[in-house]
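*Asks:* Structures follow.
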Structure I
Amino acid sequence: MNSNELMLAMRMIEKERNISADVLIDAIEAALVSAYKRNYNVNTNVRATMDPTTGEIGIFASKSVVETVTNPNSEISLAEAKKINHLYEVGDVLEVEAFTKDFGRIAAQTAKQVVIQRIREAEQGAIFDEFAEKEGEILTAIVQRVEKNGVYVEFGKTDGIIPFNEVIQGETYNPGDRIKAYVLKAQRNNKAPQVLISRTHPGLVKRLFELEVPEIQSGVIQIKSIAREAGQRTKVAVVSFDPNVDAVGACVGPKGIRVERIVQEIHNEKIDIIEWDSDIAVYIAKALSPARVLMVYVNEEEKAAKVIVPDNQLSLAIGKEGQNARLAAKLTGWKIDIKSKSAADEEIDGEDAERFDMEPEVFDEEESQEE
């Protein structure tokens, strides 16, 4: 292959595989050094150069100046050295251009293998860097197969895996299915970069809302917090910075179409969208939706709240197996103790009077007084 053909091949690789010319030149130079050492069985310092414009290649080897040459690949006679520079003496080391016409088949094969390996490493490095920058984003993946350690998917350039602890419970995966997944991290292995992704991470719901709701993309609405138990229920707290925009309504969408798309994407998981409030008592009351709250007592120091609900709302406020209360606590970051009105009447004095603000936020004053 002459220099013009080499440059043409290099440009094609650069374009098709998105590998810079500098990386390819480094690979070719390293290949030539390896081939030279192997072909001539020398351990001396060898340097290869390739002109990035013309493709011309040069190989330079360090040789010791000796009186009598026994190994022409690593030695040069004193007479020849003085032709280069009359100051050279026996024992000096100089660099001379090596002749490479008789490299042979083995040398060419070695060079080819090194170039291929370097290109592969550069390609994998570029893929790893690309996906490392996408951590925390969502990608559309195509399911390849399901194995005992997870669901394998592909993104086009590389493969990914959803470990079984990141799979939505009850969701099935068939080869060819297209799914959206949250990128946890990119990792290297012996073969190629692999992307670790999740279907259970709260970030998946956040990114899906950002895709579906233009007001979130523009910054008019902000997602303040998300609490999720994947496959079952998610609570999302949102706030609007425009008084003319209803945060909850915008996220739900006309006839519920926006949130419905998200629900379908995450295996029909229930989603509660609530309006965030700077008043923690109000926020906690909303977080316990769909249950109705009568009063909220707060302890700022302990970040704890005692919530009073109508007797007939207690089970709804707590939720099946405590899920509603648990998600509300995750969403707000506060400990929440839920009491029915009748039980609270007996317990709210005494010890609680010292722990909680005894001027609670009242949400249904009329019913509170009636009960």
Structure II
Amino acid sequence: MLIGIPKERYPGEARVAIIPTGLPALLGAGFEVVVEAGAGDAAHFSDDEYRNCGASIAPDAHSLYDQVDIVLKIRPPQEEEAEQMKPGTALICILDPWFNLPLLKTLAAQQIRTFAMDLIPRTTRAQAMDVLSSMGAIAGYRAVLAGAMALPQYFPMLMTAAGTIHPARVFVIGAGVAGLMAISTARRLGAVVEAYDTRTEVKEQVESLGAHFVEFDLPTEDSKSTGGYAVQRSEEFYRKQREQMTAKVSQADLVITTAAIPGKTSPRLITKEMLHFMKKGSVIVDLAAERGGNVEGSVVNQKIYHDGVTIIGYVDHHSRVPVHASQLLTRNLTSFLKNMSKEGQLQVDLEDDIVNATLVVDQGEIRHEGLKQAAEGVKG
């Protein structure tokens, strides 16, 4: 079967699904690979590098989609891209299906067998395929760097002839993959770090990184889903959480929010009223800005100022380190594809929990019942 690697067309996207050094694993598994001209340019991989590693080059997207059997992408395809794919093509990408319902209908109508990499179950066997963890770590790392550059003070403690500089105080909200990476990065830069998560079972991980785990007096609710992700809580829970969190954010120089719930808008953790109590010159990096934001007033891909506080809503942290982001995605996508193939042919086994969880569209139908019902309510 022929694998196609198109150029990403989402504005500002610099990553590529497969890097040149990842091609031997696919070729060795029996596949052939064609790459759209310029697909790796933004990630600093040339067409010649792809050729030297065994791929052929298609001059444009149309010629690529016209010949391939499998498409490996990062972002969901644009509508016009989906319409160029041949019926029966297998699409593997980070689909964000709950927020791309019209696209799901298009893919079903086009008979595109679609796998959503962001629905990979969080199991030991699936770790090498977990794109959310791979990209979450990058986001956490970049969030600290963005915050440090915007902060009008040093991060580490310094003792100089001119006096002592006290270390920055960093408060990380959410101790998933992104939060844990943010904690370790801030600690390496010399900050004093505190972290909070509704899941008390992550306390040991937080403390192992040298941060203090903050605990609030809140109503007890189930805080962890079967898939290993945080779940949405009641509005009363979030109200009481904000009340107690105000004291912590008012002490912090940098706040990093990472709370995201799959398929839902981001929970509102910091309100404009809470910003009033923060230090002038303090900074918030809102990693959940793309889904409504954890911070009231945050704007996607912008740095804004409110009541003396800088709020950073960048959502392209991964694209700001495209070399390593693409390297990690190559391993994720390759591991996923090899799990359901043999001798260069797809073998879709729905008894496999990874395949069953990620196959969203098949045989012209949206398989996931919740997504199917939601898509039926969307016009177009």
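Each reported figure results from applying straightforward, stated rules to the coordinates on display, with no laboratory input. Because the structure is a prediction, the values reported are computed rather than measured. Cβ atoms are built from the backbone, for glycine too; each structure is taken alone.
*Asks:* Taking distance in nm of label points 7 Å out along Cα→Cβ at positions 12 and 300 as the quantity of interest, name the structure among I, II where it is greatest.
*Replies:* For this comparison of distance in nm of label points 7 Å out along Cα→Cβ at positions 12 and 300, the top structure is I.
*Asks:* Also: Tell me which of I, II gives 0.60 when you compute FRET efficiency 1/(1 + (r/R0)^6) of positions 212 and 260 (r between Cβ atoms, R0 = 25 Å, to 0.05).
*Replies:* II
*Asks:* Suppose you compute distance in nm of label points 7 Å out along Cα→Cβ at positions 196 and 252 for every structure in I, II: which one lands on 0.8?
*Replies:* II
*Asks:* FRET efficiency 1/(1 + (r/R0)^6) of positions 276 and 324 (r between Cβ atoms, R0 = 25 Å, to 0.05) computed as 0.90: which structure among I, II?
*Replies:* Checking each candidate, the match is I.
*Asks:* Out of I, II, which one gives -11500 for helix-only ellipticity at 222 nm (-39500 (n - 2.57) for each DSSP H run of 4 or more, over all residues; to 500) as computed from the coordinates?
*Replies:* Label of the originating structure: I.
*Asks:* Sticking with this structure for a sec: Using relative contact order in percent (Cα under 8 Å, 6 or more apart) as the calculated read-out, with 19 as its value, let me know the right label among I, II.
*Replies:* II
*Asks:* Could I ask something else about it? Match the computed value 5, 22, 29, 23, 14, 5, 1, 0 of P(r) over Cα pairs in 10 Å bins from 0, in percent to one of the structures I, II, and report its label.
*Replies:* Considering all the candidates, the number was obtained from II.
*Asks:* Kindly point out which one of I, II the value 0.00 was derived from, the read-out being FRET efficiency 1/(1 + (r/R0)^6) of positions 44 and 292 (r between Cβ atoms, R0 = 30 Å, to 0.05).
*Replies:* Computing FRET efficiency 1/(1 + (r/R0)^6) of positions 44 and 292 (r between Cβ atoms, R0 = 30 Å, to 0.05) on every structure in I, II gives 0.00 only for I.
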